[in-house]
1. When Rg and Dmax of the Cα atoms in Å, for residues 19-58 alone is calculated, the result is 9.5, 25; to which of the structures I, II, III does this value belong?
2. To test your reading of the models, identify which of I, II, III gives -7500 for helix-only ellipticity at 222 nm (-39500 (n - 2.57) for each DSSP H run of 4 or more, over all residues; to 500) when calculated.
3. Supply the structure label, taken from I, II, III, corresponding to semi-axes √(5λ) of the Cα gyration tensor in Å with the calculated value 24, 14, 10.
Structure I
Amino acid sequence: MILRKWNRLTHQYEPYKVPDDWHVTAYEADMEAKVNCACCGKQITHGDAYCSMEIHTQLGFGYDVCDDCYAEETKRRLESMTILKK
């Protein structure tokens, strides 16, 4: 499956491939639904997931990611903000 990942340096989306057997989502009606982190593939529950700041649907909604991947996204975001201020 091909998703879209935001590149903070180029300010453009790039194709981002995840395995076809991963269940990645940006919305589930059941908060206990088992999904895969769109970044690392770790199985998590939808209710425990974070909304990705980088991997988005065509409408711009973030796919579910685990807490570790969200922390890495946050780190990259803060680093890119520092670069922009220089």
Structure II
Amino acid sequence: MSFEEVTERRLNDHGERIRSLEIKDATQNARLDSLCEKLERLSEQIGVLMEFMKSILWKTIGGMGAVILTLMGFFFWYVQNLK
């Protein structure tokens, strides 16, 4: 084999390797884009869930506060009417 043939073969081999790396890079970019989209959707869902939980928490606190105040009012009324 002559020097030119060896050099040509090496260049072709390098070209194939570069193509292979480009293909792998493209697939990794696609997977990363897909992963980013899924993470964005997940963070949106978590945000919605957190807002829902906040509203439930405040409604529960408000409801329990009303119940406690009602029971305290009943207790004071009952104590005053014991005579």
Structure III
Amino acid sequence: MLALKILAGLILIFGFFIALAGRGLVTRFNLDKRVTIENESEFGEKEAEEYRYAKAVALVKMSGMLIALPGLILTLFAFK
């Protein structure tokens, strides 16, 4: 049971770290350059760049929360 509590804590910490450090991760690894926009012709150059950055940050934060979700479920079982 102790192993489940430790594993749940590690998964939660890792997932929440990714969610909280989303902006820094996008900037550091240039993840906004990999994001595609469907209707890019409707945006100006500066607007498209801002939209890509915002979309990349949202994707990283959502990924972090999806990583933390199993930790939350495991916490429910471990501390039952």
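1. Numbers: I: 9.5, 25; II: 17.3, 58; III: 10.4, 32.
Attributed to the structure labelled I.
2. Details: I: -7500; II: -36000; III: -26500.
It was calculated from structure I.
3. Numbers: I: 24, 14, 10; II: 79, 8, 4; III: 35, 11, 7.
Going through each structure in turn, the value belongs to I.
All of the numbers you see were taken from the coordinates with simple rules; none came from a lab. Fair warning: this is a prediction, and the values are worked out from it, not measured in the lab.
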